[in-house]
Every structure is written in C-alpha cells, then in structure tokens.
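Have a look at these structures, which come just after this line.
Taken together, the values in this text are just the output of simple stated rules run on the coordinates, not laboratory data. Computed from a prediction, not measured in an experiment: that's the story for all the values here. Cβ atoms are built from the backbone, for glycine too; each structure is taken alone.
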Structure 1
Amino acid sequence: MSRSRSNYGSGTYEKLPSGKMRLRTMVEMPDGTKKRKTFTGKTQADCRKALKVYTDSLHEPAPERQPPTIAEWGDTWLAARKDSIVYGTYKNYKLYLDKHITPALGSVRVDHVNAMMIEQFLQTKRSLSFSAQKAIRTELRMILDSAVANDYMVKNPMVAVSPIRSPQEKTHFYGLDEIRLIIARCAQNPFGYAVLWLLSTGCRYEELAALKWTDIHDDGTLLIQRVYAKSEAGGWEIREWTKSRKTRTVALSETVQKTIPMIAKTSEYIFPNRHGKPMSYNTFHNKYKSFLQECGVKYLSPHACRHTYATQLVNQNVNLRVIQTALGHSSTTVTERYTHPDIAAQIEAANKLPY
C-alpha cells in the first residue's frame, strides 16, 4: 500500500489494495479543536471533495429543533421517570396521561398550548373526584415544567391557570380520644401495635410492611429505607428504596419503644404475615378494619394515620420543617396538606384570647 504526502499540506494519501485512495487529515472543528478524519474516494480529487463536503457541513446552521406535541413529550417525560418512582405511581401517571391528558391535548405542540386551552380541558374533568382532578393538574404541570427545562417552551402556562378549590372534606385524622382507645386495645389484639406504629411514625403502609428489626437503632430511632410495593409484573416486591428514593430516620416515641418487647419476633420483618413474609395490603387492610371495629373507632384509611401523625405534631407546636423531614416530604408545602385543623385545639386557642 503506497503512501504520499499531499502537496498542499492537507494530509496524507494512501492507495488501498482495492485501488481506491484514502486521505487522512486533521480537521478544525467549530469549537476550535482539531480531529483526525479519514476520507475515501476513487481519486485524490474525490477525497478532497469528500473533505470539503464534511467541512462545509460543520459550519451549516443546525436544523431548527421542532418542539414535540404534548403526547410525545408526555411519553418521553414518563419514560424518563419510570425507574425513579414506584410502580404504583408510574401506573397512575400513565393512566392519567393515556386516558385524560393525551386524548384532549396530545396533538398540541408544547409551545402552542396556553392557559385557556388548559382551563377548558380541566373544565371537562369536573365530574371526576377532587383527588383525580388534582392529580391530572399536577402531572400536566410536571410535563410542561420539563418542557420548559429542556428549552421547548419559555414559560409554563399552568402558572396562569385558576387553582382548584378544595371541597369541604370530612375529618381525615384521628383525635386524641380515638388514639387512646387504639392504644388500650393493643393488649387484647397485638395487631394494634402495627396501627400504633402508623400513628406514631408517619410511615406509609408500604414502608411499615417492609420494616425489619434491624431498622430499629439503639438510640431510639427507626430507619425507613425500603418499601413493599406493587411490581410491574403484577405482584408485590421488596424494593430497597422509599417512594421519594431517599432513606429517612424517624424518632420513636417512648410509647412506641415500650411496644417493641411486646411484638413477637417470628421473622426478620417486624409486622409479617403468618409465613414470615411482608403482609399483603389486603391482609393488612382487613385486619386494620377489624381492629378499628374492636376499638369502637370510626374507619379512616391507613394513610389517614400518616395525616394524624402530622396533625398531632402540629397541635403540639412542632416545627413544620421537623415534620417535613420525618414524613420524607420534598417541601413544607406538601406537609401542610397533610395537616388538618383540630376543632378541640381551636376551641382551646379561642379560650386563651384576652378578651
């Protein structure tokens, strides 16, 4: 294979066994750096033409990037988040995206959507539950926030959309008298300790079911670091991260610490099923409802225990930032939605007025 130097200092030509010519040369890139490139042709002239085409292309303006539609960007956004959220959350996001957002707004480019379009879309969802309406708003806001962050649009029009009004809701937390009834019943039904831990740690069911004895530390704290969550295959599985993908440490009250010796250690899990495995939600929920009936306490969902934990701490004037950390919330704004006014506390406060 013969090799010759270009007369113009533009690189080295080589004659290949096939008879073609190959040019090796250094090319200056748009950022000022130089890179070695190779061009092949029948003749040296063909190699130079290939070199010119390449160098000319480096200085051509980049084609204008076409902003995606809401359907396209929604799918991209959800795919990027899939591995960072629990499957149940992913499933809900996909449901609201496929059934509500995409059919109504999917064909609109993200940079063309405006507040009026969104207002009209949200009006068609007024028949849904408040929580569903709120979830759809939140997901659409996150999708458009992501489009802004990726320079597909300048501003998220959701900031100009009228806020949703919360309906008058029933009480979503347990009062002190009800909590005392629950504590008193634990001696007769040990499952009550699981309910007490929900009320006293702010754990979600998925976190409580995954707790191990090794998560309890000698300093009176509890490490929350995994969940028992739905899998994509349809069953349930232990995942070594929480909903927020962050571990957190919660202080155990003296009342809870006193229950530790009373809970049978039949498994590595603190509250297992009869086979020593994490308790399924259906089993847990049935036991939970039955226990509340024994206590003579009204039924509120297991998640309401988490609201109770936050509300009772607020009533004790605990700093909201401390509560936020214990619950694992990203901001105190989320924590504020977990707290509810206690009528008894309001009456007590009113009676303290100096007039």
Structure 2
Amino acid sequence: MTLIHAFEGLRMFTHSLRVRLRGFQQYNGTAEDICRAIVKDCWNGKYFQTSTGHFTQFWTRDFGWCVASLLRLGYRDQAIKTLQYALQSFTKAGKITTAITPGGRAFDFPTRAVDTLPWLVFALAQVQNAALTASYAPLIRSQLQELMSWLDHGLVKNNLRLSSIKDHARRAPCCYDTCMLGMLSTQLTRLALQNPLKHYSYRQLLEHHFWTGKGYRDHKGSKEHSGDANLFAVWTGLAPKTHNTQVLRILETLSQPFPLKYTLEQETHETINAARLAPNYQGNTIWAHLGMIYLDYLRREHTKQYTTVKKQYAALIETHKTFLELYAPDGKPFKSPLYITDEGMLWASLYLA
C-alpha cells in the first residue's frame, strides 16, 4: 500500500462515516430528473468525477463505461476536457493508470490493470478528436509495449498480479480481460494507431478458452459462469450471435432481484488484503454499473427485457433519491462495518442514454 492508497482510503472512509450519520444526498423528481442532476454534479469544471460521494477521483474504466452516454447527453466538450485532464496527468506520471486523485496524482489500485488502456483508447475512439489522439499517441505506444509484455499468445500470463474490473480479486487469465484486449484491438484499428494485437483472433480465443457450451467461464480453470464474463463477451460483440440465448439465460439468473451480480455465491477466489474491509464487496452483491451495461446491451438486442430492467432501476433511483453504487444480495444498499455503498454515481448517465 502506498501513501496515496492510504490517503484515498481515509478520505473515502470519512465520507462513509458522514453518510452513516446524515444519510445520502438526495435529489428530487423522477428517475430521469435525479440522474440528470447527478451527471451535472459529477462535472467539477475539470473532469467528470466518478461520483458525488467518495469516488470523486477520475477512474479510467468508469469514464470508459460512461463516455458514449455522456456524448449522447450533450457533454462532448466536457468529455474532451476530461480526457485532456487525464492524459496530461498520465503524461506527468509517465504511465496510464486506473485512477487520478482529486489533487491530480495518477495512481493504480491496487496494481497495474489490464483494462486501463483498453478503456482509455475506447474513450478516445468515442470522442473522435484526431488532434487529441495524435498528441498522446507516443504515450499510448509506450503503454502498449508494457501491455504486450503481460501476454502469452494473446492471453494474460498466469503468474501476474494485475488488477481488473474486480479490483479486489486475483484471477488471471480471465474472460473479462480477454474481452478488453479484443476491444482494444478493435479500437486501435479504428483510430489508425499501431496495433500489435491484430495478429490475435479474440473471438477464437474466447471460444477456445472460456466458452463451456453453456456460457463463458469466469477464468481459465473455473467452472463458474460469471456476470462480467458473459456480459462483456456479448456487449463487445466478440461472442457470436448463436451464443446469445445461453448468455442471456445466465445473465437473467444473475439478475435476481435485479441486475447484475458477478456471481451467485460469495467471493470464493483469492482476494487482496483490502477486501477484508468490505467482505463480499465483489461477490454476489448487485452492481449498478453492471446493471447499466446490461441495460445498454438489452437496449440493442432485447426490447422486452430492457423495459423490465429500466423500470426496476427507475424504482430504485426514486426510492433512494440518488444512484447508488451497489446493493446487498437481498437488494438493500450495501454496507459493512467499515464501508457503505457510494452515492451519486456517474453511471446514472447510462440510465439516461
């Protein structure tokens, strides 16, 4: 743990205490009204912070999830300014990291992450600002060299301790990371940037290493069909359409009482020490960011299910008068002795768009 980790952890813990004493900041109106107000409040004049609560940092993957929605909502200038801010901070640090503190210091949590570069490049492809991409192409190339050193025949090496979407977990190579590498390859080509991943067929790698015949396994050696594995396989378009029915069945199973859980059981894989502060944080809890990305997938492919999930989240947003980070398996706001779910998430943009 670094001093940055300690300071950020203390700041977030302080906010959790404040929430326990005073409750969440509440917004009035319909679910749409609440979400629009949250997105507006997440813009701090320099960058889109990940929440109005304790995740006031810039998080690369979270911005990547939200950027297309932000553009559809009319926040193009702010999205470009956010990327400029992030890329300037990364250049100063000499690396592209998972997050940037509110004070502007780039850091990784807990370690270097496989999906950091993919989501940053995805965001650049979404804003379509050629000058911005060209200005930071050398930084992207240097990070590509590092990323390639993590791979063996296109997959993340078994012995590496790298972070990912489940940043409390230790699992490699996993299906989600493989989806991110496939997405990165597509976006590099789209931006006409050097693409050392173009020699790999990530659709074939997913099929060979992670498809079980019933769904996508969480990681090599696992028998578990996890939410992130199956969601991102279809959301990225890497999964063939013939798998959609089976994948949707798995995702519906993980959507009780509403979407979406990583797994049906509590955490069973190896976790980092920080996970002890919030047990089951990334187990069978219900994650709103997964719910929103699932909603985006349903919007494109399954109209009936989309309407159902949209109504479920409208009810949650209007009940709590904010957009919460995660929920306990029974659908109540998540809390542990040392942690309480964050509030006012930028992910609200996904609900709107």
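From which structure (1, 2) was distance in nm of label points 7 Å out along Cα→Cβ at positions 241 and 305 calculated, if the value obtained is 2.6?
Details: 1: 2.6; 2: 1.6.
Only structure 1 yields this read-out.
Computing volume of the Cα convex hull per residue in Å³ gives 126 for which of 1, 2?
2
Could you tell me which structure in 1, 2 was used to calculate distance in nm of label points 7 Å out along Cα→Cβ at positions 233 and 257 as 3.0?
Attributed to the structure labelled 2.
Computing helix-only ellipticity at 222 nm (-39500 (n - 2.57) for each DSSP H run of 4 or more, over all residues; to 500) gives -15500 for which of 1, 2?
2
For relative contact order in percent (Cα under 8 Å, 6 or more apart), which of 1, 2 scores largest? Spell out each step's value before the answer.
Working: 1: 12; 2: 22.
Top value of relative contact order in percent (Cα under 8 Å, 6 or more apart), among 1, 2, belongs to structure 2.
Of the structures labelled 1, 2, which one yields 7.8 when distance in nm of label points 7 Å out along Cα→Cβ at positions 17 and 193 is computed from its coordinates?
This value belongs to structure 1.
Given a value of 4.3 for distance in nm of label points 7 Å out along Cα→Cβ at positions 49 and 217, calculated from one of 1, 2, which structure does it belong to?
2
Could you figure out which one of 1, 2 the value 1.4 for distance in nm of label points 7 Å out along Cα→Cβ at positions 25 and 321 was computed from?
Working: 1: 6.3; 2: 1.4.
Matching structure: 2.
As an exercise: mean projected area of the Cα convex hull in nm², for residues 145-208 alone, calculated from one structure in 1, 2, equals 4.4. Which structure is it? Don't skip to the end; give the middle numbers.
On the way: 1: 7.9; 2: 4.4.
It traces back to 2.
Who wins on distance in nm of label points 7 Å out along Cα→Cβ at positions 177 and 249 among 1, 2, i.e. which is largest?
1
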